[in-house]
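In the part that follows, the structures are each spelled out as structure tokens.
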Structure 1
Amino acid sequence: MPVTRMNHAVLYVRDVPRTRDFYRDLLDFRVKFEIPGQAAFLQAPASQNDHDLGIFQIGAGAGPSQAGRSTVGLYHIAWEVDTLDELERIAAKLGDAGALVGASDHGTTKALYAHDPDGLEFEVCWLVPADRLPAEIDAMTKPLDLAAEIAHYGGSTRGGVGISFPALV
């Protein structure tokens, strides 16, 4: 089974309208289809999928996810942006909304971490273009200095578009 890419993720949430509005307003997702009070299917701005995120309502009484704390489960999903300028724009929106919980430099990626209204974590990242990666990649996670990365790479430099390591020869 040669997987070519992830098609979509599905989340169980307390309140579909609240979660729908969060992803629409902060990450510019479009609502493609909705079953009022039950589910919504959202598409990322540059996506060609029929939907990238499905959200299903399970009600206000749902407890918090314990994934990674006391149960197994998915830690987070990650979305890639084309430029550092876009990452900076999203960082500001997430920060203003109180949703931004971290920003990391992983060497090959520059990443933001945020929580949605139910506390589910997601990542928004920019991949360093393969031709800009150093010969020795530092795999240590460091705090992200987004202004310094923009000064180094340029805000409008297109990211690696799915390439996080140079081709092995």
Structure 2
Amino acid sequence: MQQWFLVLSQFAHLVATVVWIGGLVTLTVFVWPETKRALENNPALYAYLTRLRKRFVPLTNLSLVVLVFTGFFQMTASKHYDGVLALENDWSRLLLLKHLAIFGMVLCGLVLQYSVTPALERASLLLERGKGDAQAWAKLRRREVRLTWLNVLLGLAVLGFTAWMTAL
């Protein structure tokens, strides 16, 4: 039974990783640049980005929950795991670095979700109604893009640490 649970856990963990990090990379590398090019100075841009955020954020939140639970199970099932903050081997030290990168991703996500996104949505609504400040919206949007790119870089670090750990 534990072997099957480990296989299902690995599968769910990989799917959640693809959704979270793959979604971030897709947004930052493909969707946002093309959206900006195609819809720049078009009021539809504000509504489109708001709808995109509302679809993506719940998926990332669900992915995070799945990653925490499946990651905990996989960590404790590993032959390299010696206990909390037991840093006697390379695998454990890499796991700590991976967890620090994940913590950074979660922190970026929280700032985006509870600070930047609500402000962007307010600014977008005002702009859609012709009452907003385009410069204020642009400043918030740049902050969103910077935090998302930081999230992408941290996600790539997580993948790198995972690859390194797997090679040990």
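A short reminder: the numbers here are calculations on the coordinates, not readings from a lab. Remember, predicted model here, so these are calculated numbers, not experimental data. Cβ atoms are built from the backbone, for glycine too; each structure is taken alone.
When distance in nm of label points 7 Å out along Cα→Cβ at positions 95 and 151 is calculated for each of the structures 1, 2, which structure yields the highest value? Walk me through the numbers before you get to the answer.
Numbers: 1: 1.6; 2: 2.7.
Once distance in nm of label points 7 Å out along Cα→Cβ at positions 95 and 151 is tallied for 1, 2, the winner is 2.
Looking at relative contact order in percent (Cα under 8 Å, 6 or more apart), point out which structure of 1, 2 has the largest value. Display every interim value, and only then the final one.
Details: 1: 19; 2: 31.
Evaluating relative contact order in percent (Cα under 8 Å, 6 or more apart) on every structure, the highest lands on 2.
Comparing 1, 2, where is distance in nm of label points 7 Å out along Cα→Cβ at positions 39 and 143 highest? Mind dumping the intermediate values first?
Numbers: 1: 4.3; 2: 2.1.
Going through 1, 2 one by one, distance in nm of label points 7 Å out along Cα→Cβ at positions 39 and 143 is largest in 1.
Taking -6000 as the value of helix-only ellipticity at 222 nm (-39500 (n - 2.57) for each DSSP H run of 4 or more, over all residues; to 500) derived from one of the structures shown (1, 2), identify that structure. Please report the intermediate quantities before stating the final value.
Numbers: 1: -6000; 2: -26500.
Checking each candidate, the match is 1.
One of 1, 2 was used to compute log10 I(q)/I(0) by the Debye sum over Cα atoms at q = 0.12, 0.22 Å⁻¹, for residues 31-102 alone, and the answer was -0.50, -1.25. Which one was it?
On the way: 1: -0.50, -1.25; 2: -0.56, -0.95.
Going label by label, the one that fits is 1.
Supply the structure label, taken from 1, 2, corresponding to distance in nm of label points 7 Å out along Cα→Cβ at positions 63 and 135 with the calculated value 5.4. Present the calculation step by step, with values, prior to reporting the outcome.
Values: 1: 5.4; 2: 3.6.
It was calculated from structure 1.
Which one of 1, 2 has Kirkwood radius over Cα pairs in Å, as calculated from the coordinates, equal to 17.6?
Working: 1: 17.2; 2: 17.6.
Answer for the origin of the read-out: 2.
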